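Just so it is clear, none of the values below were taken in a lab; they were calculated from the coordinates. Just so it is clear, the model here is predicted, and its values are computed rather than measured. Cβ atoms are built from the backbone, for glycine too; each structure is taken alone.
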Structure I
Amino acid sequence: MIVYLQSMSMSFAVCFGAVMLLAIVGWFYSLWVDEVSIVTPLWPMMVLVCTLIFNNLSGAEGALSIAIQAMVILWAFRMAVFLLIRDHYRPEHRQYRLMRIEFPSSFYLKSLPRIFFGHAISAWIVSFIFAILLFDIGGGNVQWTGVHSFAVGAFTVGLVMQTVADYQLLCYNRSVQRVSGTFEQGLWKYSRHPNYFAECFIWWSWGIFALPTGNILAIISPIFVTYIMVNVKAAQEVEDEIASRRPDYRKYIKSTSFMVPWRSKL
């Protein structure tokens, strides 16, 4: 047990150093291009790097290890590529533009700890579930079960849902017909945030994947991601700000489910 905890602690330290290094590299890149939105696609890659570190240091092998790495690779690269494409066609994120206004002379100095290190720490926290999984696999404590098969299926559903939702909104935002209205078609007809719902779905599928380990701490990551999606990404303040720019968004709020896809309320 002592060796197990020492190995896991070392892997967490290595993971922390890796995400901080990636944050610093991303920050220097933001200085070069005068744009900090690169931190968004960088975040899933931080999670992926931590997963690969945990896999290497835990000595995990076999189908379970391959499944975890494959899922995280698919999720991370899909998200990173999509965010790079999306952000190429739009200005810097609104919260960062507001931060530039608030700190006109010290924005870049403050962006390193507030934006880049903040993303790095959150990636480090959510990666905890993969440490638990891979170290248990490396210790020979877990074998493939029907729970794992179900979790892989749930992950696939979540990934497809997120891909569809992101693609639908991207196409709408790039349409010449768009003025300032709210997109209410496809998955966005049934949820105001289907992409965030899918993100939660993916992380809870990994929580299910971790069930056979019997380690209750594995739910820290899904809970943390769900909190971020619900209380930060889709917070009331965010929706109020959107409504201030889009007059029809108030009606959209009243008629459409917050996050879980559901039929129209009206």
Structure II
Amino acid sequence: MDTERIEKLRKEWEDEEKIAHIHGWDFSHIHGRYDEEDDLPWDYRQIIDEYLTDDMKLLDFDTGGGEFLLSLGHPYGNTAATEGFPPNVELCKETLLPLGIDFKPCDDESNIPFADNSFDIFINRHGSFDPKEAYRILKPGGTFITQQVGGQNDRELVEMVLPDVPRSHPELELSVQRKCFEEAGFDIIRGEETFRPIRFFDVGAFVWFARIIEWEFPGFSVEKCFDRLLKMQETIDRTGAAEGTIHRYLIVARKPE
């Protein structure tokens, strides 16, 4: 790769690094520049619909910007939500509170600011959770539904740029978490796990992604990882994409009557 192209790429990647921020959970900046196969063997929305009725009290923990929660169309008076990421907290205050949704800031999954036995349905997509706390705030017979990012998520991509970084959450496996829910007192209704491809078609999109998902790519920067980013570019030049694997699992658990 010639020097002129290398310096052009460096500037492009540094520009992506500078603008890496997110509003809610919006990845539109890199749409078309990467592909994440989300054809999971389950439909999270459909599963929620199977259990949720309008008269039920619903909590969405780690709601992001509330986008998915609002898409459910659940009666606002029976809806509550929490969020801990400060920019999203402000967004939720602006969008959810005026609707009458009971929104409360919370960044501690083990200390949720609602009373015991408050909810019929507790949903959580890609957020933190504590089975014991979920058990506390669910009514008897209540249901916890979660789709989670597993501990092996994006590992090939992490190792491309940060080969010495260990897995940050090896406990995030279906087999481990299923046992945690059972120990908390839940009956497991459904548990599934899957691995699907994720592909980046340009390195700039990957740089933006890695800066946003900083907990998976701790210490990542263009400067620190530049030589490895060049190798990723060579892979894309040769094959059309740099590919990794996403890891997802699903748990549906019920608190006994």
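Once FRET efficiency 1/(1 + (r/R0)^6) of positions 57 and 209 (r between Cβ atoms, R0 = 35 Å, to 0.05) is calculated for all of I, II, which comes out largest?
When FRET efficiency 1/(1 + (r/R0)^6) of positions 57 and 209 (r between Cβ atoms, R0 = 35 Å, to 0.05) is calculated for I, II, structure I comes out on top.
Comparing I, II, where is distance in nm of label points 7 Å out along Cα→Cβ at positions 121 and 233 highest?
Working: I: 2.0; II: 4.8.
The maximum falls on structure II.
When you work out distance in nm of label points 7 Å out along Cα→Cβ at positions 185 and 225 for each of the structures I, II, which one comes out largest?
Values: I: 3.0; II: 4.3.
Structure II gives the largest value of distance in nm of label points 7 Å out along Cα→Cβ at positions 185 and 225 among I, II.
Can you spot which of I, II the value 21 was calculated from, given it is relative contact order in percent (Cα under 8 Å, 6 or more apart)?
Details: I: 21; II: 24.
It traces back to I.
For which of I, II does helix-only ellipticity at 222 nm (-39500 (n - 2.57) for each DSSP H run of 4 or more, over all residues; to 500), calculated from the coordinates, equal -10500?
The structure behind it is II.
Could you tell me which structure in I, II was used to calculate FRET efficiency 1/(1 + (r/R0)^6) of positions 89 and 129 (r between Cβ atoms, R0 = 35 Å, to 0.05) as 0.60?
I
Taking distance in nm of label points 7 Å out along Cα→Cβ at positions 65 and 97 as the quantity of interest, name the structure among I, II where it is greatest.
I
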